[in-house]
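We did not get these values from a lab; they are worked out from the coordinates using the rules stated. Computed from a predicted model, the values in this text were never measured in an experiment. Cβ atoms are built from the backbone, for glycine too; each structure is taken alone.
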Structure I
Amino acid sequence: MLAEEALKLLKEGNKRYIEGNSIHPHSDPKYRKSLANEQHPFAVILTCADSRVTPEILFDCGLGDLFVIRVAGNVAKEKVVGSIEYAIKYLNANLVVVMGHEKCGAVSAAMSDAEPGGHIGRILENIKPAVYITRTMKGDTLTNAIKLNAQIVSEHLKENKPIIEDAVKAGGVKIYSSYYELSSGKVEFFDA
């Protein structure tokens, strides 16, 4: 499936979700059984691990439709990048969406000077560039930082060599950043 077609499916599914008209596709036992030997997701979604952010629900998709990677602050380090490479190279996914969300706790924590301890600090260090840039921007600093963090991660992925960058340059793979509004259910795509 072309990236543009996949993006259209995500937008249509999100519209159904917002309107309360979800159809919950690809969830019946027969379809589940058809996926036992292979998968062909039409999109990769990198999003936060937040329990309120479930791409299969907010895009009204079913089993096998999305290759979802969830990590606090939707950061993309080695294991996440490797997972995205796998989806592109072996599952032929042509669309990658990096999705931040309203009231992201990881971005909020990155805005604090407090030391979180443990491995959390490594995640927050990856978010801090967006926090520093948005401190001088007009508007809500947290919302700005969340949106910019998704955009930075998206740009980082586009330049990740060799698999992702080559796929993007060849024109088949598209990478977009987005923002999910918890209160309305709407996903806003920034560069689509």
Structure II
Amino acid sequence: MDRLFSVRFSAIIAIILFAVFSRILPHPPNFTAIGAMALFAGAFLPLAIAWFIPIAAMVISDLVINNTVYAEHYNQFVWVTPGAAWSMLAVALIAVLGSKMLAKVSFMRVFGAGFFAALIFFLVSNIGPWLTLDIYPNTLSGLVAAYVAAIPFFGNTLLGNLFFCMLLFGGFVFLCNRSRAIGASA
């Protein structure tokens, strides 16, 4: 039983690390593993640390992305970009969603959680610029404009969540089943 726990824990950590590194690789806008990773962490780790995992992943990958890919844009070292706190709040909420909605994992629950995770990210990460930046007026029409401008990114967020949920949760099931099969034959 200890070996199975160890394999399970190692698989969880490996899958989360894969998701972190996948954000640094070139990808279409918002087609990342962060939402799926937050759901995965919420489903399989204690909530006390599950919300922290995707935030740490975003901080680390943002440091790399902002200071390499977007280095010419910023012209200085960037620790955190304006509005990043809203995206981090969104992924923390997605981890909470994963802990509640995926207490029992099934294909339909993961699919539904992937959809709701995209919706949470869309709603929370796009209200931030409206509230804190001078991009949109702080009026109802400004809020609508902020959400309308973000609509093209919602599709990629949803597709990224669903694709990476399939990869992370499916990979986890595969690794656990493989470990059981190897343990049974040993």
So P(r) over Cα pairs in 5 Å bins from 0, in percent, for residues 73-176 alone, computed for just one structure, reads 2, 13, 22, 20, 16, 13, 9, 4, 1; which one of I, II is that?
I
Structure (I, II) behind the derived value 19.8 of mean count of other Cβ atoms within 10 Å over residues 49-56
II
Mean count of other Cβ atoms within 10 Å over residues 41-48 - highest-scoring structure of I, II:
I
If relative contact order in percent (Cα under 8 Å, 6 or more apart) is computed and equals 24, the structure in I, II:
I
Looking at FRET efficiency 1/(1 + (r/R0)^6) of positions 105 and 161 (r between Cβ atoms, R0 = 35 Å, to 0.05), point out which structure of I, II has the largest value.
II
From the coordinates of one of I, II, helix-only ellipticity at 222 nm (-39500 (n - 2.57) for each DSSP H run of 4 or more, over all residues; to 500) came out at -27500; that one is structure II
